[in-house]
1. Rank structures P, Q by distance in nm of label points 7 Å out along Cα→Cβ at positions 99 and 155 and report only the one at the top, that is, the highest.
2. When helix-only ellipticity at 222 nm (-39500 (n - 2.57) for each DSSP H run of 4 or more, over all residues; to 500) is computed for each of P, Q, which one produces -8500?
3. For the read-out distance in nm of label points 7 Å out along Cα→Cβ at positions 11 and 35, a value of 2.3 was computed from one structure; give its label from P, Q.
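No value in this document is a laboratory result; all are computed from the given coordinates. These numbers come from a predicted model, not from an experiment. Cβ atoms are built from the backbone, for glycine too; each structure is taken alone.
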Structure P
Amino acid sequence: MAKLYFYYSTMNAGKSTALLQAAYNYSERGMKTMLFTALLDTRAQGQIASRIGIKADAGRFTTATDFWNECAPSKPNCILIDEAQFLTKDQVKQLARLVDESNIPVMCYGIRTDFQGELFPGSAALLAWADNLHELKTICFCGRKAIMVVRVLPDGTVEQQGKQVEIGGNERYVSLCRKHFSLSIQTGRCESKNSTSES
């Protein structure tokens, strides 16, 4: 029985690696997959790439993409979505329809919250609509589980306002536990930035 899965985490927890491993497992068995990543992530350039060096070609979705029309006729054995936090609520419903009506498993990988601790729209919809929720874990510089992310300037200043979406990697975002996220917001500084980038 097909299900809608949401694998969520903060930055640097291995989401893309896990997605690519799942895609490889399907292809190794001769099964067809469809991979998608967000067009607005300009780093992707039509690929899903892991920090450890593996990558695969992927379709690029926007808020206008209709996953039902895009995927149902192709009848893939599995659909895998990277950067799922950028999905719309309607797109999550389209993916749920593919599961329920076409019996196609859909595996979505994304970040749960933004730099202000607010849910991304796609993540909120997936938390509500997914059959299975899986947290992929990474750690704060202090050793606790990181569940939040801050956006920082080069000098370590924490950004507390601005657009929800601003593409960047380790140079812009730092994963923290709730305690150090709160301290960073209170002080306006992310003292862990150097510790995180050196590890």
Structure Q
Amino acid sequence: MPRKSQEEKARSRARIVEVAAAMFRENGIATTGVADLMKAAGLTHGGFYRHFASKDDLVAAAISHSVSTALAELRGAEEPGARAKALKRYIDRYLSEEHVGNPRDGCPLAALGPEAPRSSPQVSKALDEGSAEAVRVLAAAMDGRREAASSLMATLLGSVVMARMASSHQCRKRILLDGQRAALGIVESG
């Protein structure tokens, strides 16, 4: 049986990370099994260890991938006007009902952050690094205002987590609107 080329192996690994990132955000880390995510990726469970040393290794890769993907537009905006528009779009998307109702495609920090205290050191570290990266990218979009960027990230995360806990649509909308006002206030205060 011919062995997979390095290119095929890299594509398979990327596919596993992409599928895992979505499944972990949607279902949580503990409830997402390796066999299920490998099946969803169209691969066999036995091939998992050719790509990752452990499930925690995959979780860390999935967090890194999804944080990077979520921040791509902000990272790519170079001109001050483009950065301001990208930041506004980021806040609007982050504090949307679509994001709240669809963690599978949303921010891994909002979806998985609450699991950090019950996670392995490797997973907790990946979440911490993802949070630090988000603050760095936000700070760059906010003319280097790191403290304000940290406050903004905390506001965004807290608003989404609270909105996901809300028992009514009306309460969820109010939380998101309040979060958006607070977020824009932080951005405009500089």
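1. Values: P: 4.6; Q: 1.2.
Once distance in nm of label points 7 Å out along Cα→Cβ at positions 99 and 155 is tallied for P, Q, the winner is P.
2. On the way: P: -8500; Q: -23500.
Working through the options, I get structure P.
3. On the way: P: 2.3; Q: 2.8.
Working through the options, I get structure P.
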